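Below are structures written as C-alpha cells.
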Structure I
C-alpha cells in the first residue's frame, strides 16, 4: 500500500514551509514581466500534440497502469516529475525550474495563488466532456469559481480512526474529539496528524469553534495549549501513519484522514485479523472538514490539447475506478459513491462513513489559503508544540 502522498504532506509540515511564502514570488514574477496571467483558452477542435505529456505529481499518487493506458490510447509517452509539497511545485513552476503540462495534485489552498500568478490556463471544457461525471459541488468550488482553471481529482475528510477491539464505537461516538484527550489508558498509542492546520483546528472544534480559517491569536494559542496537554495525558505521537499503525496495532486511536481507513489500512492488517477491528468517526455535517486535490493545465504547457485530454481521461468513471483501486483516495465522481464502492467490494459496510455523503460535502468545512501572517501564526504554534509546548 502506498503512503507517499501522506509522507510528502508530513515533510512539508516538518520543513515549516507555508504556501503563503510563495505569494511574493508569484507577484514579483508577474510584476517583472517574467510571467503574465494567461486568460486565453485553447481553441475548439484542435488535434492533440504528439507529446510527451509532462506531468508533475506526488509519487505514487496515480496508478502507473492508468498512465500506460493513456499512452496506448493516444499513442504518446508521459513523463512524470515528482514533488514533495505544493510550495515546492509552485516555486519550481514559477521559476522555470520545471516545465510541465499538467499539475496533477493542487491543494485547494494553492490554486488561487497559481491563478493569480499566471501559472494556470483557463480550461476549454469542450475537451473535457467527462467533467459531467464530477460531483456537483465541484462545478463552482470556492477556490476556483466556475471551475475555470481546475477539475477535481480526489477528496477526503478528517476524523478519528481507532481499533474497535480496544475501544467501544459507542464511546467514540459519544465523546467525539474528546476521545483523543480521554485516551489515558492508551498512552503511547495515540496520534494526531503532523499538519498544523489539521491538528490545531481539531483542538478548536473540540471547544465548539468551527472557523477553521481563523487567524485570531487567542484562539490559536488556546488550541496550542489544548493539544500540548496530550503530551502528558497520552504520550501523543505526531505523524501521518495511522493508515498502517492502526491495523498493525501500534496505534489504537488517531486523528486521521478518511481515505486511510478505506484501502491502505486494510493492507496492513496482520494475517488472520479481520477488517472489523478498524473503525472511523467524524463530526456531523457542518462540523466536518472535507478537502480535495485538483488537476489543471499549466499556462505555458507545450502540449495543452493533450493535457486537456488527460484531465478528461482521469474523469472517466471506469478509469477513475481503476485509479482508485491503486491510489486508495476517493475520486470526486458522482457514480463512485458509498453504495457503489461497497457493492463493488472496495469498502466494507462498517466503514461506509469513510466516504463523505453529499450532505457532508455540501456543508463541509474547508481550509482556505491564509496570508503570510496567518500562516506564520500556525507555524509558530506548531513549532512550540513540537518542542514540547
Structure II
C-alpha cells in the first residue's frame, strides 16, 4: 500500500521478522490501551492519518484488551500475535527510519519572579487562534496551525524572538518562572515538565498550543557553523555549548522561531508521564511520538535498532510502543520519538538517542486485509 503522498509503503511482515520481538515484554501497554479506549469511546475518535487507519480499526484491538491482564511476557506477546499483523513501513526513497527520544524534565521554579527566577512559562494567549483551511490567510503556509487574531485580521503570531523580547509581558499569562532561558527552551522542545517549587510542591505543565512557526533545530545550526560535531551531537552537548556561551544564547535560540504555550496539570500519580497529544498519560519506555498527519494515535509500533543499545542495558533495541504523541520535528512515515520518562536520569537516556531504526506497525487483522 502506498500513501496519498507516495512516500512510503506498508509491506506485510511476520512476527518472526521483528528483531527482538521474542525478548520483549509489552505487558505495560495494557493500561495505556485502556486509557485510549476510554478516550475514543467517551470523548471522540482520534484523527485518521493518511496511512488510512481509523480509530474504529483500532477499537477491535482495544476492546479485546479491556480487562486483560497477561500473566507473563509470553502471554502479552501472544495477545498481539493472535489479533494483529505486522507491516514494515518502507520509505520509497530508500532511506531507513530514524528514532530519537524525549523526556519530561524536572525543573526548579518560583511562582513569583525575582532577580534569580526571571524566565516564564506562558499559558495560551487569548489572541492565539487555531487555523484550518477555512480561515488560514493565503500569506501563511499550510503548516501553520495557529495564528494571531487582532481587530478581525488573522496573521502570523509573534515568534520566539519577539516573545522573548517582551510581547506577552503584562498579560498575566505566566505559570511560573525558571532560573535559565536555556532550561525554558529545552522544556519547549520536550513539550512538558515537572515543576519543583521551593516549598516542596510539585506541579506539572503540558503542551497547550504553539505560536505556529515551524520548528528549526538549533543543533543543526551549531553543526552548520562548525561549533559542534555531527557525529557526537546530543542534547547534552547542545546544552553545554549554550551554557558556555551566554552572550550567544539569545541569537542561537531565536533561530528556532517555534514557541510553546502550556497548561497546568496535576501530578496525581508520579509513576505516570504527562498527558500528551493522544489525551492519555505517557508510559515511560512504551510511548512513541509519531507524525500525526500520517499515523493515527493509539496504534502499536514495533521499533528495532541494532545500534541503539543504551536503553536496554547494552542489548539492541526491540520494543513495542503505542503512538501517543506527536511533535513539530517528528515528520515522516518512519520517524519516531521515544518517551524515556521523567527527571534527570530519563534525560540522560533521551539525549543521546539518534539512531536508524526499522519501523513496524501492528494492524488488527480485520483492518489488515485492506493492506495486503
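Rule-based calculations on the coordinates, nothing more; no lab input. Bear in mind that the values here come from a model prediction, so they are computed numbers and not experimental data.
I, II: which one has Kirkwood radius over Cα pairs in Å, for residues 194-249 alone, as calculated, at 14.1?
II
Comparing mean projected area of the Cα convex hull in nm² across I, II, which is largest?
II
One of I, II was used to compute helix-only ellipticity at 222 nm (-39500 (n - 2.57) for each DSSP H run of 4 or more, over all residues; to 500), and the answer was -10500. Which one was it? Let's see the in-between values first.
Details: I: -10500; II: -6000.
The read-out was computed on structure I.
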